[in-house]
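Undergrad: Each in structure tokens, the structures are laid out below.
Coordinate-derived values only; no laboratory data. Predicted, not measured: the structure shown is a model, and the values here were computed from it. Cβ atoms are built from the backbone, for glycine too; each structure is taken alone.
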Structure P
Amino acid sequence: MSDEVLLEVSGPVAKVTLNRPSSGNALTGEMLGRLVEIMTKVQRDSAVRVIVLTGAGKYFCTGMDVRKGVNLGKSKPTAPFDAVFKSAKPVVGVLNGPAMGGGLGLFCCCDVRVCASESFVSLPEVAVGVYPALISAYVVPTFGPSRSQYMMLTGARVSAEELLAAGVAHATAPLSELSAATSRVVKSLLKNSLEAQQGVKRLIQLVAYGGGEYDDGK
């Protein structure tokens, strides 16, 4: 359903919200398809300079909805993640609550990451006999091989404080102050050249990930 991923544009900022709070914002095929549509739309909106990705309710995202299953049709399984990762405009991931599995994958696709100090992340797939192969291309470069391996093997939770210390998160704040912390990060992005920021994204992706493509909306 279209209301399960919301888009709110205010001046140069587009806010994208995963909106299934009663299900921990667990991802369905419909949600992921909608996310791709929204990301494509904001790439083409020349007024938008920064994108904010967050969740509604107590969770950022609890991963894939295993009850409903995830069917992306003819799209590549990585398409929703690449829509965020390869965005031509900076994406700020805002962890309003826990992120697990595919939710952590989406968070890792963001360029700048802000966390509520009460939040945590985890990769719990191993507990049910699977492993997070799909999102590993985004998680491993973000956390590094050693920490990623530990998280994937144990399913251990990593706190916001640990994320900040590891350089995965760039700012943390109590949930009551998360909006203000996010605004400060957004303002720091808006004061700089978008063209230069796009060059930075290409450079980092080339050096760290082995690829330098992004979606310029054309």
Structure Q
Amino acid sequence: MPFCVLAPEVQDDDSSLTLIDAGSPGTAGEMAAALGSVGLRPYALRRIVLTHFHWDHVGAAAEPAAQYGATILAHRADAPVIRGEQPPPWPDFTDAPDRERELFEQVQGPGGPTADRPAISCAPPCPVDIEVAPGDVLEFAGGARVVHVPGHTEGSLALHIPAHSVLLAGDGLARIGSDVVPGVFNQDRSRLLASAHLLTGLGAETMCVGHGDPVVSGGT
């Protein structure tokens, strides 16, 4: 499971960095090491965009934000959960395949969350400095447009970067082998499927998903 998504194109002209999602709690050091391994400087981090509130995407955001002075952005619908002001909603498995429920039980464990094993959607409270809305254009990589893709969570977002034909899809889509499939553990599967259709219709040549390798048009 990747702890962050960072595309080389997602940089400002002044070499400041934008991080898309921040990984699970306790992985901030791994993130910094990963940046350094490809010649990027963690102290150049200026913003962290969170695609949704799940722990494996927001859990390590607060530490690098505080250390490097980065601004944290999230969709306004998920921001209260990320801040710890509201409890995270539980996934709805009503229309989900049986294998998805089985996978959730494997990850979460039987009997649901406990004090020693909290819900997988929980993460330590994290500040959100800027609440974004659909259609907002973030000023990096030639303009990254916020796309609202509800279903996985109410405030799930993707970033479309037309200048580079790149789509950062979050967990609305995942890649398993050569297949691109809808994400799992969703609040509303029907809305997720509509969002997945929206994402695939944007026509980006490179699509980075939260789980799995990037998808390149005409390639792998």
Structure R
Amino acid sequence: MVTMTAGLDRLRAIETGRPVHLHEFYRSNKRFLIFGAERHQYRNTPLNSTSVLALEDDFGVQLPPAYREFLLQIGPGAGPYYGIWEPEEIVKETEGDPAKPFPLTRRDAEQIYNAWYTWVHDPKPNSGGGPSIQAPDPTPGCIFIGTQGCSGVTALVTTGELTGTVWDVWLDESAWRPAKTAPASLESELYDLATPTYLGPTPTFDAWYEAWLTRADAELSPPGRTS
């Protein structure tokens, strides 16, 4: 959690300080450069153990360790896309039963990730967002931990061999894919500064969150910064 805390502190400092090399991007009344920050504003509030236990009791399942530790040490708020939801929002938006078996397998994850990776590197890919896999609606064995905008949500698996993995989900299509690194800035000149990070077929919560921090730092850091 030290890496996450330090990364968040750095992003807050950059966005509030508005360093000279970023002035041209803070045009008009734009307050933040990182996508979704207007909503979460880099605020995180750690949960106490009673709140975490209550969430687990509501769902009848123990939360994956990395995510559980995140809630206790850092807390809901700032995070990829529009941030990490509070427990109340998770309970409200999660549609399936998190205690029942998750329907997708490791083999499913590997197959769809490999198909997507091939699509990403195809010089002439088919239109759309790339390959995905269908899952039952509502989907058991997971919770929704945040919105990506429109029908997109981030799901965290809570049962089975994929427990602790994070998925990108499009609810209007019941389409699932192992989570990719979330976007940071939407400014094309900054976006191109970051080296793409591929999280593989079974991305964990901490790997997914830290990849977003790394990408955001690479896009907002002064030119020539190496550490």
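Undergrad: Kirkwood radius over Cα pairs in Å, for residues 88-127 alone was computed and gave 11.4; which structure, P, Q, R, did it come from?
TA: Details: P: 10.6; Q: 11.4; R: 13.1.
Label of the source structure: Q.
Undergrad: Upon calculation of distance in nm of label points 7 Å out along Cα→Cβ at positions 176 and 200 from the atomic coordinates, which of the structures P, Q, R produces 3.2?
TA: Values: P: 3.2; Q: 1.5; R: 2.0.
So the calculation was done on P.
Undergrad: One of P, Q, R was used to compute mean count of other Cβ atoms within 10 Å over residues 48-55, and the answer was 24.0. Which one was it? Could you put the intermediate results ahead of the total?
TA: Numbers: P: 24.0; Q: 26.9; R: 14.1.
Structure P accounts for this read-out.
Undergrad: Taking distance in nm of label points 7 Å out along Cα→Cβ at positions 136 and 152 for each of P, Q, R, which is largest? Intermediate results must be reported in sequence, preceding the final value.
TA: On the way: P: 0.3; Q: 1.8; R: 2.7.
Once distance in nm of label points 7 Å out along Cα→Cβ at positions 136 and 152 is worked out for each structure, R has the highest.
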